[in-house]
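In what follows, structures are represented as structure tokens.
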Structure P
Amino acid sequence: MKYWQLLEIVKYLQKFKKIESIYRIDQFTLKIEFDYKNNIYFYMKRGESLIYKKDNDLRQNQFNRPFDIQLSNRLNKAKISKIEIINNDKIIKIDVQLMNKYKITNSSIQFEFTGKHTNIIILNEDNIIIEALNHVSEFQSVRYVKVGEKLENPPAPNFNFLIPDQQIENIDNFLLENYFNLLNINLTREKNRAKKIIEEKRDRLKKHLAEFESKETVSARADEFNKYGEIVLANFYMIDEYNSIIETVDFNGLPISFKRPTEAKDNSHMAKIFFHNARRLRKKSENLSIEINSINRKLDFFEQLLFAIDNSKSLEEIAILTGRESEKTREAVQQDEPIEIFWIEGYKIMLGRNEKGNINLLERSKANDWWLHLKDRPSAHMIINTDRREISEHILYESAKLLAKLSVSKSSFSHGDKLLIDATRRKFVRIQNGANVLYTNYKTFIIDI
């Protein structure tokens, strides 16, 4: 950002008296809710720093790093003492006081819009570094940023920043415009990045599917091994135990030859190996259609995910769809388990890919978890794991929107369509048969597609 723009923004911020809440919404973006629900976002990626406002608010996860803990402990509900530009540089410093029953804690948060050295630094009243978004060692810069050390100001610029006569007429509109500019720059890039990851997974799965033998081929091989085993038993004493190639006659009196298994110790062991291989291949033949169906459902899900990414309207939506930047420890899910996991603001969202996955979700969910489903239409079941926490309408709506996005396809989608999503506590869902349920005490969300 330009120096003169930061000067204007600081004048705007100086009207605020309190920080109601402060937290990261993604790896590089800090949200501050000032008094009267004024939300300002500080995007502090190196070389791309920006201050903006936006109407919607959605984050994939809650961050719990030391930096985030100090943000909460020192700045949540804090009274603002001063907001200023320091060192005649592109650095905004906010001084705050946090009062409790026993003492007053003075702290500062410093936003440094300084190109490759962009940073957010939390300080105590003596300018000692409490935490920082980016730690900088003495090997990286002459001005290092280390917890417990005093923060020195960077060298003052040896030039004067250009300050135009024209001022920003409307700061709110300017900050909103900043957001849309950031969105336009990053949205296409993030969509392409996310789609590339999904497409690579899809293509690997397609390649794996193409390598499958047909059910008929597997059954024929099972019959062949079984036949070899029976021939060995029928000609047990006529087969030389030392020949690697068995040459004998089949049950029609026709000559036949086959290779002795290298691990066979004798003729009896050889027959057992052939029968074992026959049983294994018959079982594989029986399960082949189930496995192929499972892979096809996974491929269908990838196509729905690609379509949802294509129609995403924010970076936060893409992050949720792809699981990017999740700080939660993901519960181990087997590769063939038909369940997908997403995260919205620290809540685990589980989605069944097929009937088996839906049944699994219904069985593993708790009474106070939330269950979501398309109204009067077949769809995947969704479970929001609450961990006994109260869940806001905002989380329910965003989860319903996620379910809607993953329930449409290119063939069924048209702009302006609306989907109805029912949501209720799991304790109000009664299983009838398999994944078929009856439910009560629900609320319905209308989602624009």
Structure Q
Amino acid sequence: MRTTRFFLKRHLMLTVFLMGMLLMFALPVLAAKGGIKGKPTKPGPEPGPGSGHHGVTTYEGSKTCNQCHEDKARQVYSSEHYQWKGKLGAINDFCTYPDANWLFEFPTNNTEDAAAGCATCHVGFGDTKPSAAGAKFPATPTQAHLDKIDCLMCHSDTYNHVGKMVNGQAVLVPDAASQADMAAILAGIKKTPSKQACLKCHAKAGGGNGIKQGDLDLSMADPPHDLDVHMASTSLGGAGFTCVSCHTVSNHKIAGKGSDMRVADAGSPAMKSCATCHGSSPHDSGKLNKHISDGRADCTACHIPTYGRGVLTESRRDFTDLVLLGGKYEARRTEGMDLTPKLLPYDGTSYFYPLGAELTKTVSEGGMQRFLIAGPNSVAGGSSSGRRYPFKVHTAKMAVDAGNRLIPLNSLELWENQTIASAFDGVGSAAGFVETVRYLGLYHQVAPKEEANNACMQCHGSGRIND
């Protein structure tokens, strides 16, 4: 009896051992052949930049990445970086109307098959575009949608895409430098987007480096300490932050909504504030801390004393005066450096002029009444509660129709023919021009604390605020 039990026990142990050995050798083979259901196929890593990303050396946008990461593509598709719900169907005082100016044939840098438009800063790939002007991307993506996301725009420092005409259609493709170095780019993929990746688009919004925002330009990829104490590297005496240190991320939804942004990224985590790191009483002086505790001023009101610091930023765009700029006719720009922000109460809510509506809201800015395009509700006749924040002031002279409605411009007609032509059926042809203003919140390029010493007189002794 004992002999039988001993034999059975040894037989069971031997069977378990052999099955384990079989699984150890069989699983990799099955995985390589896609034989394990529900698990993505991931080729093994190979050393060296020429090996690409886990052996992948060619790139067709998310169609390539979806072999392993389709769940990530779905997250990106539903994000504001893809959906552009805050941009599509709206008008602005720069390109005026992204919907109609998405991507179109236009020779740039002597390249005849080039395409230009707002979409060059979209995270799409190929022929990604809304179905029509004024339309949104569908809530539920098709496989074609999921296969046309440009993952490398955010996950590579050096990759970039450009507009190009292919078979008579304007599409987004890797630029020449990226195509030539694709295997190395794929080998250098970064899980967390770097400052360089974010700045590809955010530094050049509005038509050039530093032009639109006033507190973002390409130097922010590696700024000196006196430009931004947070983004400067620790070796330069800074905090060594990246963009996502404050703009936290969850499932490709990125925190943060400036005063001039219409929507936040739905499902994004909470944005980190100054108090997250510095607490509610960051100063040794009780009087200074009182500015925060009584809700009078945000930290940035004192610690961002100027904008356009070392780089020209646009303060005005005049569509009555068209000039040749970079091979195309554009509205004349007024630019400046080291400009003083305007301090305005901001409670987190803003006003935006609705496309197709009659202009009615006016504010006094620069010694005259101007129609308000966008700004905190405190200047739009709403609540004046909230801390004071620093704002960039941008004025423009824009075309209106007979109903005093702003005209969304057809950029191709403007650039090629110097023509003010409407790109929106709900607005008529140009009947005149009006003065407008937009206020853009300033949140970056936080100066060293020594530069905040002059903030008291800048506010209390200069008429910027009256109390």
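Some points to look at:
- Taking distance in nm of label points 7 Å out along Cα→Cβ at positions 197 and 229 as the criterion, the largest value within structures P, Q is that of P.
- Origin of the value 11.6, 30, where Rg and Dmax of the Cα atoms in Å, for residues 317-372 alone was derived from one of P, Q: P
- Answer label among P, Q for the case where distance in nm of label points 7 Å out along Cα→Cβ at positions 77 and 261, calculated from the coordinates, equals 7.1: P
- Origin of the derived value -12000 (helix-only ellipticity at 222 nm (-39500 (n - 2.57) for each DSSP H run of 4 or more, over all residues; to 500); candidates P, Q): P
- Structures P, Q were compared on distance in nm of label points 7 Å out along Cα→Cβ at positions 157 and 269, and the highest value belongs to P.
- Identity of the structure behind 0.05 (criterion: FRET efficiency 1/(1 + (r/R0)^6) of positions 189 and 405 (r between Cβ atoms, R0 = 30 Å, to 0.05), calculated), options P, Q: Q
- Value 1.08, calculated as Rg/Rh (Cα atoms, Kirkwood Rh), assigned to which of P, Q: Q
Each value in this text was obtained by applying a stated rule to the coordinates, not by laboratory testing. Since we're looking at a predicted model, the values are computed, not measured. Cβ atoms are built from the backbone, for glycine too; each structure is taken alone.
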